[in-house]
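Participant: Some structures are shown below for you to check.
Every number in this text was worked out from the coordinates using simple rules, so none of it is lab data. Everything quoted here is computed from the prediction, not taken from an experiment. Cβ atoms are built from the backbone, for glycine too; each structure is taken alone.
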Structure P
Amino acid sequence: MSQLECFEVFAVRYGHMAERTANLNFLGGDPHETSMAMDYFVWVLRGPQTTWVVDTGYSEEVAAKRGRRMLRNPAEGLRDIGIDPDKVENVIITHLHYDHVGNWHLFPNATFHLQDLEMQFATGRHMEHMQFREAYEVDEICAMVRRVYAGRVRFHDGDADLMPGLSVHHIGGHTMGLQSVRVWTKRGWVVLASDASHYYANMEGPRPFSIVFSVDGIIEGYKRLRDLADTDAHIVPGHDPLVMERYPAVPGLEGKAVRLDEMPTG
């Protein structure tokens, strides 16, 4: 284990949606269920030698278009923890939904890491269907294609080791090409599920999220997450407000950023 780079891991909250009912967060949910808010995050992996950003959030324009609340620009959140977006060299995009790839332009010097299947999904025949394309923004997909032509995208075909202590793992289910991130920390292997499990409750049920490419892929994905992480307490869901409650805040950034390389308190 001494050869693995040990990372500090941060969840940086940039958006929130309070006006959301629980039925929207579960496939086949009951419309009579109570409210269930959603948080929006970008993640930072900071090691002794290198820093990686995971996802880039939604833009102010898309927030206004889709009725989402933007608490602050993700770039501001990164600077709060000492990260200059201009100097970030690698960004992992878990999938190409609007709330995960909207601020790609904030990272002009970065290479973006993406699954082959996600680009295939977002630019192929499945986008004929509204139920698949509604969470994508065509301008953002075109922008990522331009990044490909600029030599700024590195594609991965399934699981891939990015460096000692950091890897991506194709999960699928929510989209065809969703990938989760496994990172070595002082508390062991932490897995950033992203939208492989939006909430703790999705995986614990199991109750898949309502936006789905493959139900089987989602259910099998929960097993993969558990296989990759040291324990369930090492799996971090992609949108659950409980993340901000369970993990210790970065000093001075209460309600804005938490440390995921520390053990959760609940």
Structure Q
Amino acid sequence: MKKHRPVAGNLKGNMDIFFEIHNDLPREGPGDGDSTRRAFSLLRDLPPNPKILDIGCGPGMQTLDLARLSPGMITAVDTHQPFLDELRRRAKGYGVSDRIITARESMFALPYQEHSFNLVWSEGAIYNMGFEKGLLAWRPLLKPGGYVAVTELSWIKNNPPEEVINYWKLEYPGMRSMQDNLASITATGYHESGHFVLPGNSWWDDYYNPIERRLSVLRNKYNGDSEALHTLDAAQKELEMYRKYSNWYGYVFYVMQKVD
């Protein structure tokens, strides 16, 4: 799931090159520990040992943060087995492997019964389903009063420049404004607990900076391979778009509670 996010994820071209770009990154999308902790602080009445589902966990940096923030059990799901293997390795190193269950599952066919979790968490992966469809699909999994916390690529200012509009129309046609997403929270049966825009370092420190360093190496490796270079150019263009237009769009953390 994580590897198909719109951020450096909708690349056209050789998927083997895509995985070379993304292999062993600290994160598989924008995020940071402070933002995860800030979002978690908006959960006002979780039980002492909540059952948590992390959907599209990727290599699990946020999963480990959740394990430090809560003594509950965490089920972390993704479709890419190497991400799950990396999460298990990291969890063992952090001493929390007894509280993290990994499962290779698709968010489109989660095998869990209704009312199984107190918290559904998903950083940068709900776009696979669409923001509103994801909220509707995951709501039945929540116990009464349960929470959903997600990050989603969103327009954060009105009337963005045409260049960036056209770029994201191709890369993520379902991208919506922050205001539209907040309206969907109410429409799908939740009460908003809070929201905030992720800071710029969430994009650069553990994601874009390591990608950019890797792109430089891969350009030398694939010099003369037009298909590979096309994929590398697409990744570089995404970085440049964020450099130029980060005042207009970003990842927004949305935290909400199920209305029973």
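Participant: I have -6500 for helix-only ellipticity at 222 nm (-39500 (n - 2.57) for each DSSP H run of 4 or more, over all residues; to 500), calculated from one of the structures P, Q. Which structure is it?
Facilitator: P
Participant: Thinking only about distance in nm of label points 7 Å out along Cα→Cβ at positions 54 and 102, which of P, Q has the largest value?
Facilitator: If we compare distance in nm of label points 7 Å out along Cα→Cβ at positions 54 and 102 over P, Q, the biggest value is for P.
Participant: Which structure, out of P, Q, was distance in nm of label points 7 Å out along Cα→Cβ at positions 38 and 246 derived from, given a value of 1.4?
Facilitator: Computed on structure Q.
Participant: Which one of P, Q has semi-axes √(5λ) of the Cα gyration tensor in Å, as calculated from the coordinates, equal to 24, 22, 19?
Facilitator: Of the structures listed, the value fits P.
Participant: If you work out relative contact order in percent (Cα under 8 Å, 6 or more apart) for P, Q, which one comes out largest?
Facilitator: Q
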